[in-house]
Structure 1
Amino acid sequence: MENNFWKKLSKPIIALAPMAGVNDLAFRKMCEDFGADVIYSEMASATALARNPKKTLKILEFKKTDTPYIVQLFGSKVEDFKPAVRRLEEDLSPSGIDINFGCPVNKILRQGAGAILMQEKKEAKEIIFDVLEESSVPVSIKTRTKSGQVELLDFLKYIKDLPVSALMIHGRSLSQGFIGEIDYNVIKQARKYFSGVILANGGINDFKQAQKTLRLTQADGLGIARGSLGKPWLFKEIKESKQINLSLAKIAKIALTQSRLAFQYGQEQGIKEMRKHLAWYIQSFPGAKTIRNELVKVETLTDIERILKKL
C-alpha cells in the first residue's frame, strides 16, 4: 500500500491506544501535543456507523494534523463493516482503520465483539478481509494474548495471508482483563507470524516500564492506554527517557488547558466528558477526594476554572 504511513514512522512508535469513552478530541489533542506518534480514537460501533452514523461520527471528529489518526471499529456483524468503512472514509478520511479483537468489557463482549471475537476465527477473518477490501488506508488490529481457548499465535497464523499493516497486542489474556502479569514472550513470538508493525500494550505507566516492555518484546513500539489518564505527559517521558516531576500547580494548569479544549470542541457536553479526566488529574493531590467531589459535579468551564485556580 503506497500510503502506508506505518512504514514512515521512526521507531519506537509511541501511540495513544484506543480507550472507550476516554479518547475524546480534547484528550487526543493533549496526548498529541505531548509527543504521541499515532492517535487512536475511542472504540466506534461498526453497526452504528453502518445504520445511524450521525452521533458516532460526531464523537470521532478530529482536527487534521501531521499525526496519523486511526479510527477503531468494534462489532460482530460482518455485513456492517464495509458500510462503516465507506462512511468513515467519506465523512472523516482518517489515516487508518483498526479492528478491535481485544476489549474485555462485558458490555462489548455481550455483543459478540471485542476480545470474544478472537474466538470466532472464521468470522474475524471475514471482517478483516472486508475492511481491507473496502479501505483505501492502512488496516490494523488490536488483540489479546489469548481469548478462551484461542491463543494469539494461532489467531495470527490463521490470518497470516491478509495484508494487515499493524498489530497492537495487549499483553494479557481476556480472562485477566486489566490485571496481572504481561506476557512479554508471546508478544515477542508474534513476529514469527506477523510482518507488519507490532505495538506492545498493557501495564505501561512510566518510562522505565516502557523501556522494559520494548526490551522484552522487541516490538516496534508501544500502545499507551490507562497510564496516560491524568498524565498525558507520559508520552514525553517515554520519548525523553526520564521521569517528569510536575508541581501540583503545573498539573492543574494542564488540566485547565484540556478543559478549555473540551469546551471549545464540545461545549456543555465536552465539560461533562471532562469530569472523569479531572478526577484522574487530581488523584495525587492532597485532599484529592474532596476536590474530586467538586469536580465530578462541574457544569461549566467557569466551574472548572474556579476550582483549579484555587489549587
Structure 2
Amino acid sequence: MKKFFPIVLLLASTIAAPAHASLKVFACEPEWGSLLQELAGDKITVDVATSALQDVHQIEAKPSLIAKVRRADLVVCTGADLEVGWLPQLLRQSGNPKVISGAGNFMAANQITTLDKPTQLDRAAGDVHPQGNPHFQMDPYRVLTIAKALDARLVQLDAANAAVYQKRLADFSARWSAAIKRWEVKAAPLKGRKIIVQHSSWVYLERWLGLEQIGALEPKPGVPPTSAHLASLIGTAKSSNTLAIVRAAYQDSKSSLWLSERTGVPAVVLPLTVGGDAQSKDLFSLFDSTVDKLLSVAK
C-alpha cells in the first residue's frame, strides 16, 4: 500500500489539474482591460489597476497592485510615460521577469505614432511627455491598430488559443470599423467647432472629429488653473462661439463651472475611458457617450 498511495495521489492531481490555465493579464487602464475582454473573452483573467475616476498620472504603487503584477503573464499599459510615477515601481517590486521586459510587457504607445512629441524637453513647459501625448485611447483608428498588435501578443503567449484570439479579433475589427463610420456620420456637425479643455487629454479626439482647441484651463499641462489664467479665457470663450468647456470625469469641476458661469459656454464632462460615466460600460459605449455628449451641447 505504501508504494501505491503516491501513485494514486499523482493520478488524482493530474485529473484535477486544468488542461490549460487562463492567461493572467494586468491592465493599467480600463480601456485596455475592455479591449482585452473583446479580444480574449474567458481565455484570460484581467486585473485592471485604475478606474476612470482616478488620475492615472498619480497612482500609488500599493502592495495589492504589486501582488497582481507578480502573478501576471502579461502587463498591458499605455506607456509614453503616462504611468512613469508608479508602473516601474510595480514591475521592480513584483520580481516577475515575465512582465518586466520581453513578450510579457506590452506598451500600447509602442504600437502607434503619438501626437505632440516635444522637440525639446523643458520642465518649465509643465507635464510634457517626451514620447508624445499618451491619451490616444480617444482615437478609434489607433485603438484598432493597438488591437491587432495586442492580439498578436496574445497568440504569441498562448498559442493553444490562437484560433480563438484570431477569430475574436476579426469579429471586433468588423464591428469596430462599422462603428467608426457610424460615429463619423453622427459627429459631422462637430467639425470645426471650438472647445476649451481642462487638460491636454483630447488632442486625438480633436484631430479625429475636427474639433479646434482654443484654450486650456491649465496654464501649462499638469499645472492647476489659476484665477488670473481663468479670467484671461473669458474673452476667448465669449468671442469664439465656443462649443464647450471639456473636462474628464476624474477632474475637479470647480474651474470649468467658474468659466461656464461667466461665459454661458456649457461645461461638459466626457468619460475619457471606460467607466467614466454610466453609459460607458465598454469601448463602444465610451465613444457613443463621448459623441452624444458633445452633440447635446451642439444643438
Computing mean count of other Cβ atoms within 10 Å over residues 97-104 gives 26.0 for which of 1, 2?
-> 1
Suppose you compute Kirkwood radius over Cα pairs in Å, for residues 25-144 alone for every structure in 1, 2: which one lands on 14.4?
-> 1
Output 42, 22, 16 (semi-axes √(5λ) of the Cα gyration tensor in Å, calculated) maps, among 1, 2, to structure 2
Top of 1, 2 by mean count of other Cβ atoms within 10 Å over residues 73-80, largest first = 2
Any idea which of 1, 2 comes out highest on distance in nm of label points 7 Å out along Cα→Cβ at positions 153 and 193?
-> 2
Using Cα Rg over 2.2 N^0.38 Å, for residues 161-216 alone, single out the structure from 1, 2 with the greatest value.
-> 2
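Every number here is computed from the coordinates shown, using simple stated rules; none is lab data. As the structure is a computational prediction, the values presented were derived from the model and not from experiment. Cβ atoms are built from the backbone, for glycine too; each structure is taken alone.
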